[in-house]
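Before anything else, here is the set of structures, which you'll find just below.
Please treat every number below as a calculation from the coordinates, not as lab data. These numbers were taken from a predicted model, which means no experiment stands behind them. Cβ atoms are built from the backbone, for glycine too; each structure is taken alone.
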Structure P
Amino acid sequence: MISRLLAFLGRHIDRHLLAAIGALLLVGLITLYSASGESVPRIGAQLVNIVVALVVMWIAANVPPHYLQRLALPAYLALLLLLIGVWRYGEIINGARRWLHVGVIRFQPSEWMKVAVPLALAWYFDRYEAVLKLRDFAVAAVMLLVPVVLVARQPDLGTALIITAAGFYVIFLAGLSWKILVGVSVALGACLPLVWSLMHDYQRQRITTLLDPNQDPLGAGYHTIQATIALGSGGFFGKGWLNGTQSHLDFLPERSTDFVFAVFSEEFGLFGNLVLVTLFLFIIGRGLFITFNASTLFTRLLAGAITLTLFTYVFVNMGMVSGVLPVVGVPLPMISYGGSSLVSLLLGMGILMSIHTHKRLVKS
């Protein structure tokens, strides 16, 4: 009976991915316990988030890719309507309108857009694979820009960045010409003064603080300065679990979410960072392996976008904590506290598993 249950639960689950994901989730709980000041309720809440996310991952892994393809456009359109609902009726928390109440449930539609956008774009390019023209890439760009603009208006620069990256990876992998890419880059560079004028004051301050955090050490530069102190003070082997001074003496802000990597680095040092990066690289490598072996254009584009989006998460979070990128509010995957981002991340991992384990059902 137990063996049948385990066999049922293990269907379409990639054990390599699951092992690495499990290791990261365990590291996240250990780090969160220290970062939260040994708060048992916070750990309990994160355990609930993990269980929900794992269930979502299992469901996604057991949904064949051709069903995901059918759901791609309806999911995209539904979430687009929800983003418009957030813009009009969303709840304002800390000056940002990001949450939507539906009955007793409060959720963040922008988190689900991180998966819905690459799904919809992969569906679009797969549909017009035989006759792809420049106008198809233009349509895809519009499909990407509409949700990005809605999310950026909330404002939520970090989530808008991740959605942009997820959509761009699909467009690029679909065969976007380097000439077009260079032309767009030049055009965007020319538009930077306009973009700068449209940015919020706190967003401009994050950019200037990146160049010189010491210009406002007790204000805008505080996060970066304290995070880099924590990173450097960890040394090679770290100060030991629960012994991080920057976090336990309340110098480090947002230590359970955006800056949890600084807590981990201070307590486990460079050696711990190497282990953590190795786990992330393993998942990214496994994702690229699944991408290269996918059977259809839809699954290749989707798997590639999910994998590279995870890379973007890790790169941006570690970059902003170490002071080489602006602070944009991107969590460290499977380590930072939070439910919405964790569910969307493991949904992506479940889709990767589905693409890999169902590939024999589709002829290449």
Structure Q
Amino acid sequence: MNQGIYSIITGTGSYIPAEIIPNEHFLKQDFYEDKKKIETPNEEIIRKFEEITGIKERRYVQNNQVTSDIAYEAAKDCLESSQTDKESLDYIIVANNYGDVRAGTTIPDLVPSIASRVKNKLEIENPKTIAYDIAFGCPGWLQGVIQADYYIKSGDAQKILVIGAETLSRIKDSYDRDSMIFADGAGAALIEARYNRSIVPGIRTSEEPVGILSHASRTDSSLARLLKMDKSLNPEYKNNDLFLRMEGHEVFEYGVKTVRYVVKEALDKAGLSITDVNKVLLHQANERMDRKILEWVYKLYGIKDIPEYAMPMTISWLGNSSVATLPTMLDLMLKGKLNNHNIKNNDIILFSSIGAGMNINAVVYKNA
């Protein structure tokens, strides 16, 4: 790895679906548990759900849209806002877990890859723009960023587009109350090489390390089935469709217990402390879980009082859009569209995500 090459984010984009689904949408839905209908009034179910997750509404795609469509929209937004020549891309990496799932079905369409479809929609002619997908659960976009960093620092690439896109509304079981957490969306980031000034004089240089400073990842396969595909909870549902199922309490406990150590590993690699971090961007899975994770991260450094500005949240109005939550939040912040949260030059950003696998990762980034 060439230590004189840095990986920096030079552009971002996102696509937020137009259809807003408030919690009231589920008031007339029948929910099941252990193949039996839950008799608790839906008003109470929804109230507890909002209290725990922080979700008041979420976004769903239109019937004529699939994952590759919204991934393309985020990619186009990123390329246009960064004024990047699409033919100059070395890689297009798309994090997703289900491919294109058409309205009215739960069947994943994965051939060709979503990345190849995005390249086709962008009308990129360059055969050296390599396009592929990555399935890594909710941390998939961040793992794509980590892969991009390796490509760039090896000297293999100059510009890499990393996209996270998902349409979880298509593979949720409407009879599962946990399905209210799931949402649709897409986000993208352009990652480029910047060289140490002593190596390559001229433009796009830096005298000190910037961009991706460090990263860490983890997979606990013994807990792989905490998120899985399974049949509907409604015993009267006759089709053989498989839906996304989550052991919510176990995921919560695992996240609160474990994410802090992956975060600390990444910070240690960068030679930094949590007190050096300006913003913490956690995957928007569950507001209570995220706040507990942040609390325990700070406790590792002996800090009880967490700065209020530290962690922006989008889950209340965007829900959990899996791989799209982090790049969407980053795009909104960089463009001044997120509740007075912004990112300045030289700010240290800590990214972390947890999801199916069970996978966890973290990236320490210095804005340039």
Structure R
Amino acid sequence: MSKRIIIAGGGTGGHIFPAIAIANALKKKDGSIQILFIGAKGRMEMEKVPQAGYRIVGLDIAGFNRSSLIKNIGLPFKLIRSFFQVRTYFRQFPPDAVIGVGGYSSFPVLRLAQAKGIPTFIHESNSFAGRSNKLLGKKATRVFTGTEGMEKFFPAEKIRVTGNPVRASIADSPVSRSEGLKFFSLTDTKKAVLVIGGSQGARSINEAIDEGLSKLMNAELQLIWQTGKTYATKAAERAVENKNIWANEFISQMEHAYAAADIIISRSGAMSVAEICAAAKPVIFVPFPFAAEDHQTVNAMRLVNKQAAWIVKDSEAKEKLTGMIIELAKNEMKQEEMKRNIAPLAIKNADKVIAEEILKNIDRNKK
């Protein structure tokens, strides 16, 4: 009888894309496996998971709203309701194992699985564990982490350091630079700068790029600009004015973007860092300053200290980012040095290691 696995969580690309990478690795190991995703209604996973070819069901659940306390009044009711919904999904699709990737929708799913004695697995991509994962880690079968030193969040005996699962389409991309540039209707005679502020976009990066556009164009550069929703209209207007700019709120085929890029501008969330290491391209990080324990700066500095990346503070992006891009674009030796230093930091088999461990545990549990 085929194994059934539930994967729960989401909210951002940093949770969703590792989850999809793990699902793909599981299917590769055993084509008969049935996988069901559980996410939060109205969130990004409800769109991205079906695009990857998997079924997803949604919970009526929301996270804690720090900016408006009045919006949190209904939270306890939503949490209780989500537990009833999870019970229904478990009856319809009784799982042999449940995997949580972070995000508030993972909490009721893994909590119920643990209460029922179903093996649960957690993947924590960041160097600072999320609230749901910390609460669930104590009773998890195994906790897979992107970095070392996570004993302060999880029981040491449950941790396995695997690195972060990068989508195979990126880790093993066959796309050439010229194919990538053609995909974005750009030329291969100019250096291309890829701007990615995470799946939600990044205001400070968008504003810095917008302000520096004429300087970037005068420096004979071209732009692949992922803006997120809030800046999409403004950036689209800039792209209409200039054939050297491709702009959109989201890039669904990131393998083409990484292949086309000569230089990358990015936030330094754990998954962005993992993907950029796999792509092995020169990068300037602009860490999100309000990440828990400033972990995005910690992520970026790991590469900066190995001469594999540059960094600029979020508060200084408007003032410095354009100049740094132009300086790096002109310095071929520095670009080559960064490529040499970033390539060995890539972990390309995390998804396979995680899939193997999960399947081993299911088989052991069934004996």
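For this structure, a couple of remarks:
- helix-only ellipticity at 222 nm (-39500 (n - 2.57) for each DSSP H run of 4 or more, over all residues; to 500) from the coordinates reads -8500; which among P, Q, R: Q
- Answer label among P, Q, R for the case where distance in nm of label points 7 Å out along Cα→Cβ at positions 294 and 310, calculated from the coordinates, equals 1.3: P
- Source structure of the calculated read-out (distance in nm of label points 7 Å out along Cα→Cβ at positions 14 and 190, 4.2) within P, Q, R: P.
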